[in-house]
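Got some structures for you, see below.
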Structure I
Amino acid sequence: MMTTAPDYSQTELIVCAASKMLAGKRTVFAGIGLPTLAVDLAHRTLNRDIELIYESGVAGAHPEAMAEGIADSVVVSGSESVVSMQALFGYVLQGGNVDVGFLGAAQIDRHGSLNTTVIGDWEKPTVRLPGSGGAADIMANSGEIFAIIRRHDHASFPAEVDFVTSASPVAAAESGDGIQPQGHGVSVVITPLGVLQRADKFGELVLTHTHPGVTVEQVREATGWDLQVADEVRPTMEPTVEEVRLLRDEIDTVRLYLR
């Protein structure tokens, strides 16, 4: 019987919830940070066959230590393949060989469009963010997208994002321009309050799980649109003692991302 950890943090809860969503997935294109922790934990606990891909050109990554960025030399150590970024995006990602793209965002809308560009007005933004990086390509070409967002409030989940950096299939279809994305778009969002999922490629996010101590009404009140709720909302499984031990003692020993 698995024992629930008595002192897990909110970040550990989010990472553990994300790792469980990776059961049965094979290739994961993950960003540095919480997505990498989730993939590493999934590999150690429930999915030995999972393959981690970094946008710097590393496929089948087995970092010898916690990476601080995609250009960190440790992401190459023990990897199964290292290619150019052009080859990785052209043949691996655009070739349809990525099951899950794992992204973060400052804002997300009801259909799963992500904003990582600006908060506020384009000309005079409140905050200017890093931009797309490879996120727009990852969104368009991965089989599906998992997103981790550290906040759940109207600022992070607005009725309309301030800028569409990575377009959902809905936003791409409404634009009427260019090639439509081949992937499903965002299918899972893990937040501090619960888990939202989107089964229909052209549908809306639906609340499917709430974290311990969180009610459905709290999640709906924290969301900037009329959030749909599943017929059966399940409780998120709490982190086990072993999961927390792995995260603290083997995966992120320097507490680079666990906080």
Structure II
Amino acid sequence: MSLPRMIRFLKPALLAASAISFAFAAQARADELVVSAAASLTNAFKAVGDAYEKAHPGTKLLFNFGASDVLMQQIVKGAPADVFASADQKAMDKAAGQKAIVPWTRKDFAANSLVLIVPTDSKLAPSNLNELTTASVKRVSYGDPASVPVGRYTEGALKAAGVWDAVSAKGVLASNVRQSLDYVSRGEVDAGFVFGTDAAVMPDKVKVALTVPTTTPITYPIAQVEGSKHAADAQSFITFVLSPAGQAVLAKYGFKPAH
């Protein structure tokens, strides 16, 4: 598919993804604790969930992973959710602004990095962001800044480097960070921006070319969703994520402490 067509089809794709995620969340049973979490947390939170369920055998977790802003919109519209974990502060700020979370439960629980990746067999080895403006780089993937935290971090970094206009002209927008990872792993783009923890998921298919400085720290907040029918369990899960046991699991997947 050509670049213009890919960008043109992005919004319908986002709507479809939102509908699918909403339907998934709607399948939650009354006895399940639903955790809506950023796509970049997929592997780590599944492992955290396994550890939590072993420590709390009476609780069953159901995860709903996706772009942070999409998850936030689902929650605001009434999708079942007890805990919300975002990949940036802005998505959680939006949730707070919509009174979709319990403010005092909001905590930062992890930190990450922004990296530029290329396919493992690529001959590209950019040492700085300016090299993305060269003719040899034709397509660059990153999350849509309008709805995906990694996209907002990417836009900020590229603007700070003075190359946003040149690189965004080559942009292939992704509906979440894992889609950007997939584009690079399949060789559909020359390079892409993801979180450092995402790059580690496919070490045989992608390699980190550059760790990118960001204008703001990449921190992940978590909070209880307003109106949760499992408030005690939601608080218990948040406490576990922040505990040494939960932090140890996150560390295994490359996440760093938030403070």
- Computing distance in nm of label points 7 Å out along Cα→Cβ at positions 109 and 197 for each of I, II, the value 2.5 comes from structure I
- Query: Suppose you compute semi-axes √(5λ) of the Cα gyration tensor in Å for every structure in I, II: which one lands on 26, 25, 17?
  - Reply: I
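Given 16.5 as the derived value for mean count of other Cβ atoms within 10 Å over residues 149-156, which of the supplied structures I, II does it correspond to? Numbers along the way, then the final one.
Details: I: 16.5; II: 26.0.
Answer by label: I.
If you work out relative contact order in percent (Cα under 8 Å, 6 or more apart) for I, II, which one comes out largest? Working shown, then result.
Details: I: 20; II: 28.
Biggest value here belongs to II.
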- Message: Quick check on the output: -12000 is helix-only ellipticity at 222 nm (-39500 (n - 2.57) for each DSSP H run of 4 or more, over all residues; to 500), derived from one of I, II. Which one produced it?
- Response: II
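To test your reading of the models, identify which of I, II gives 14.7, 50 for Rg and Dmax of the Cα atoms in Å, for residues 101-188 alone when calculated.
On the way: I: 12.2, 35; II: 14.7, 50.
Value 14.7, 50 for Rg and Dmax of the Cα atoms in Å, for residues 101-188 alone corresponds to II out of I, II.
Between I, II, which one scores greatest on distance in nm of label points 7 Å out along Cα→Cβ at positions 93 and 205?
On the way: I: 2.1; II: 3.4.
Comparing I, II by distance in nm of label points 7 Å out along Cα→Cβ at positions 93 and 205, the maximum is at II.
Work out the source of 3.1 here, i.e. which of I, II gives that when mean projected area of the Cα convex hull in nm², for residues 125-172 alone is computed.
Working: I: 4.1; II: 3.1.
The correct label is II.
Read the figures in this text as sums done on the coordinates, not as results from a lab. Predicted model, so just to flag it, every value in this text is computed and none were measured. Cβ atoms are built from the backbone, for glycine too; each structure is taken alone.
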